[in-house]
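Read through the structures below before going on.
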Structure P
Amino acid sequence: MIKLIKGGVYYMDGGLVKENVAFMVEDKKKKAIKGTLAYSVLQAHNRGDGENLKLKFDALASHDITYVGIIQTAKASGLERFPVPYTLTNCHNSLCAVGGTINEDDHLFGLSAAKKYGGNFVPPHLAVIHQYMRETQAACGKMILGSDSHTRYGALGTMAVGEGGPELVKQLLSQTYDIKRPEVIAVYLRGKPAKGVGPHDVAIALVGATFKKGFVKNKILEFIGPGIKNLSMDFRCGIDVMTTETACLSSIWETDETTREYFKLHGREGDFKEMHPAQPAYYDGAVVIDLSRIEPMIALPFHPSNAFTLKEVIENAGDVLNETQKEGNKLKGDKGKPFKLLDRVKDGKIYVSQGIIAGCAGGSYENIAEAAEILRGKSCGYGEFSLSLYPQSQPVFKCLADNGYVSSLMESGAIVKTAFCGPCFGAGDTPADNGFSIRHTTRNFENREGSKLGENQLSAVALMDARSIAATAANGGILTSAADVEYVKKIKKYYFDAAIYQNRVYRGEMKPEKGAELVYGNNIADWPEQLPLADNLLIEVVSVLNDEVTTTDELIPSGETSSYRSNPLRLAQYALSRKDPLYVGRAEEVKRAEDERRASGSLPQAVLDRAGIKIAADVMYGSAVAAKKPGDGSAREQAASCQRVLGGLADIALEYATKRYRSNLINWGMLPLVCKKFDFKVGDFIYIEGIKESLKKDDAVIAATKISGGKSEKIYLTVGALTDEERKIILSGCLINYNKIHK
């Protein structure tokens, strides 16, 4: 199905040729490197040199988990008006079901910010963030930055990047997004998908082939090849949004007449242009996907890369689910009832408890319409199994309703709801303990669906395409592949009703309202003051995470905690609550000792006794989390900022799972330390002298003393390559401080 090609390749005469076969002379290679779509789009937005990019984006996007913090940070840094189109959507804290008025207070704050600074505001239930941006903002050759990791509009010729909030703050302050020129990987598509195969099947296969190998980590995926013409725009967007789960930086696709028709349908044909790479174009590697060989897929708990064919899982139910059950019980530990996924297997069949088709990946017109055709005339049953569908925007919902698909789904027993991202991050449709949910959403990390390990809860989520979810529903909840059912694949044509947005969305981009003021709810709090970095650091390790990968959901849980994201100190109480419930207390103890040092001029004797070595008088004391590979998944900056407000000075890792998490640490003034020997325990101390001098050197080795169990040893740390601005941000204590100093 999928082949990975390591090393350089050329796109020539419509095919891929390995670099060692092409024998291209150096001058032609340099030209071919500039022949990719990615190169031309990046260069058009670059204010730096050829290798050290300083990018300015054409538009920004945030939702109601992130925009309050972004605007508060930008305001504290001197924001006067939005200098680029900035869209604030409300698709995460939409239900207003937790914390009384605080979610709607945030929404009012967002509307007031759009008026005061000149932005767009999309009210709750109208559209999920990425569908709205596809329908109204994406344009060929443009770049969009979003404070959500699934900011991907490559199928529309737009290079989009999902980052933590501070990177959007920089754009709001007319600063730049600074990165080394990323490598570009060709994703060569050929063939045509079989009936019953949908975009999630292709995406799961792609994630399964690349993520664990780190094959495309922090690189740009460029989709090319003859198979593109065989895919509708909904199909392309459905694959594209899931590229985030490969750990790539961004994506871009060739555009064609199908792309033009999409823009024309949405009244924006002027935003289309045909885009193709030069031939030859040089790529740093390639992924070859034969669409005709892709089968219906499933990503078993607890990661999108845990990919299998549905056929394999159905035919080997006991063996496959036994491995997942073992992993679940490892997560739960010895406390409480065991995790029993094998109870779902009866007479060789797998019985599912819930189906969800939702969000930026699942809720498209074609996904839901084709699911309706599979379910037509059938019943979801009246047992445990339930099916819920969330069209990704009101225009999509209206067309599904007008074309009869909503009524058909309702007749089958399915529940159709409004645009909402909740099922993707645990703010809605949480299954029962030990439940097994199949979802056309973006992620299935442990507990992301809303269960709480701290209360001995664990339910399982597997990712599947809408077509096979509908086939399962039509079979009474027995796991079923869409390839094994008969249905009419042809669906009615989609149309877009622009009046829905014209009559409800506040469109104030680049037009601040004179005299408008921000509206603050009681929960909205300013960021607490952060001190500049001292020259000498005493860092206490207060949590150690030995999992091979740690997600941002584990660092700061999603779900109901998202309601408190406009209150940094209150949210911080949830930090690591699902992985290390004692973390907050330990971190607060360190912070109290540091506060005492600041007040009295010296560290408490108890800390000095535990450290057990002589340290400089002018030392800053703070905490650190040690994790092998932290930061996979969400772009949410709060995974870092919660540690910071609790007194965090650093993370210590073997490597960082994503660029965006490392950037979040830096922007909140924390050191992204790397140690090749991961051997840390809670209570260890790391003592670093002369850190300011070390940070002046690019990719410097930092000598430190580690004190563990009363014994000290020399260790060596690095922070990797830093831009001049990143150094200054860390030294300043955070991005807010940096902007106050360098405004």
Structure Q
Amino acid sequence: MKKIAALLAFALPLAGHAEQVLLEAESFTNPGGWELDTQFIETMGSPYLLAHGLGTPVADASTEVTFPKAGEYRLWVRTKNWVEKFAEEVDATAAPGRFQVKIGDSAVAHEFGKTGAAWHWEDGGTVTISDLKAKVSLVDLTGFNGRCDAILFSSDPAFVPDNSSDVLPAWRRTMLGIPEEATTEGPFDIVFVGGGYSGACGAISAARMGLKVALIQNRPVLGGNGSSEVRVWAMGNTPPGLYPVGDIIREFEDDAKLSPGTYEEFEDAKKHRIVTAEKNITLFLNHHAYKVEMASASEIESVHAFDTRTGSIRRFTGRTFCDTTGHGTIGKMAGADYEMFEKGRMGMSNMWAWENADSTQTFPETPWALPLEEGDFPYPQKFHAQWFWESGYDKHPLLDLEEIRDWNLLAGFGAWNALKNKGAHERSDPDMLAHKNARLTWMAYVGGTRETIQLLGDVILSEEDIVSKKPFDDGCVLTTWSVDLHYPNEQYSKKYPENPFISVAVHGKGVDRKKGYPVPYRCFYSRNIENLFMAGRNISVTHEALGTVRVMKTCGMMGVVVGKAAALCVQHDVTPREVYYQHLGDLIELLQLPGNVRRASLTDEFAVDPALPAILEEETDWITLSQLDGIVIDDEKARLVGEWTHGAGLKKYVENGYHYIGAAKGDDVASATFEFTIPEDGEYEVRISHQPHENRSSKTPVTVNSADSAVTVNVNQRIAPPLAKGFFGLGVFRFEAGKPGSVVVTNKGIDGSAHIDAVQIIKLK
């Protein structure tokens, strides 16, 4: 901490022997109850401290400062009145983000955060410094999101700080003593920027491929939207049936059952432990990537990031880079082709939660929040204000990001004020008057963004591709979420039609949520920046297709694919594009490796790591063809005669369900014929699967037509089949290569319903 403190306050002599001291709020040695906010660096230039106290003033943030001399200083604080931008909707004069600066034990009389809709240096007047060493503190007055970027003391009364919103402006670097030259880290085989599911799981995947990996994250925790800071539960399935790219996601995922859940459910420590256990990963938490250095117009040389607590700069060099920021900012800075849906984008959520205490709880009136009444918003069921507290549909997803977050806070606090302090006369239960025992327990200050920009690859996946099940030979990540697009909820948009804050999800049809649609690898690299991958919600898809691929488990699998493709880039000295055009077969081989297989370096052999958890297939209600040995013919491939009925109510069936039919009437016999041709002569065991039920036949005739004869076996389908995955053994039969064989099921003479699911033929050794 001494090194950090040394960077905090740097005295710089001015002409005429004037002195000035700059304190970066994010570098205070004791942040107290103030939170470090890094979401808006691109637009306002810096991390800052936020007093997010839910209506209760937070503990002071403080640091020790050495002044160059005693005397009078002009005090400047970079801040804003965060509600003034919304003065047409709320009482901005109430200024909820008020705070003071305290020097030693004396608070400066001026209250900051009362004026100015934009970030600015606010003049706090003249202060007298008598002790050269003093403690400087930020004193929150309200608990309602006061914010401080930096504090500056100047002995020159005419000096006015430069209000540039550039990231790390030169004059601030100079005052802080931050060297112009960045510390170089690397070279790495791949650099992931963004530590959500896509970046973290991608880094794990690449590390287990034997690559040297950097993972850069501008927050103190991993998981992104799936962290305790945002608390969006991780959705999407990791189904079997294609490649085991979901293994690492199931290892990494948390135990959240609600959105928002509790802090503990999101298991930040577990995520951190899994990543840091990988010896090939160097993790850089609290580092914000703000600059891209290009080797040429089409190749990234390095990414520059600074420590959000100290301002120290690192330069990351690598062979390939992966934009897992969600916002697509690395690709955008590199000049990658991108698209941004013009209006009506999916917005940002800031969810909140509450509980009932054992005693009466108070909450301050909020004249500065949206003046909501009960009925202006959905009642927070199960004590949760969920994902649909969302706004920013027509705002710029980067330039207006802080405004979007702050509008969400105005809505959340306004709603809670309505519940606590209004509408008591409408309640029939006196014990529930104004929710007297209710207290607000959590509100996200880090926003959960859904849509920013899409970096463009060689394939721009569309909703039409997905619905029509267009095949791609590089399909590799199964997206199982429906095409889920969010729009303003008209029911709750009447008061604020220009900026609604409650959404509705419209789920389109066309995605098989059980088996999924394989998203192609060509969506995961830039079409014009040769060494840039992308994974997560900023991949190459249309606005509509983003509705299905954007959920976290699906994003995580994209990262896993990128990690394996990056290994081929190093191994064969090729670009991400050339992996597809020259080494797709090699990529598929790597994709077939389970997640607990690793190698220490590219020159080592792959092996199962006994230290890793055993990879378990996701629990599903069905069995995929890939899970079965031998030749398998599903009931959907059988030739059916008669009125067979499709069903899927009895688990676990093979693939998409099964068929059944009642007993034959007279000579009107129904049949199901499973035809196959074996690759070589020999003896084969023949099996048939069914799901047992009391209404099934106890004597369903099943005939096996082999090279030697036709043998009929009566199967009791009321009892469970004895073999693995629900199969019944019909016997061993000889088949000849090239000569068709078949299994035929009929409903002749049965005493219930005949059931068919799949036939399996396994060669005996």
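See the values below:
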item: FRET efficiency 1/(1 + (r/R0)^6) of positions 53 and 357 (r between Cβ atoms, R0 = 25 Å, to 0.05) from the coordinates reads 0.90; which among P, Q; result: Q
item: For -0.63, -0.86, -1.13 (log10 I(q)/I(0) by the Debye sum over Cα atoms at q = 0.09, 0.11, 0.14 Å⁻¹, for residues 445-708 alone, calculated) the corresponding structure among P, Q; result: Q
item: Given -4500 for helix-only ellipticity at 222 nm (-39500 (n - 2.57) for each DSSP H run of 4 or more, over all residues; to 500), calculated: source structure among P, Q; result: Q
item: With Cα Rg over 2.2 N^0.38 Å derived as 0.93, matching label from P, Q; result: P
item: Structure from which 0.30 was derived, FRET efficiency 1/(1 + (r/R0)^6) of positions 37 and 405 (r between Cβ atoms, R0 = 30 Å, to 0.05), options P, Q; result: P
item: Origin of the value 6.5, where distance in nm of label points 7 Å out along Cα→Cβ at positions 413 and 629 was derived from one of P, Q; result: Q
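Quick note: the coordinates plus some simple rules give every number you see, no bench work behind them. Quick caveat: nothing in here was measured; it's all calculated off a predicted structure. Cβ atoms are built from the backbone, for glycine too; each structure is taken alone.
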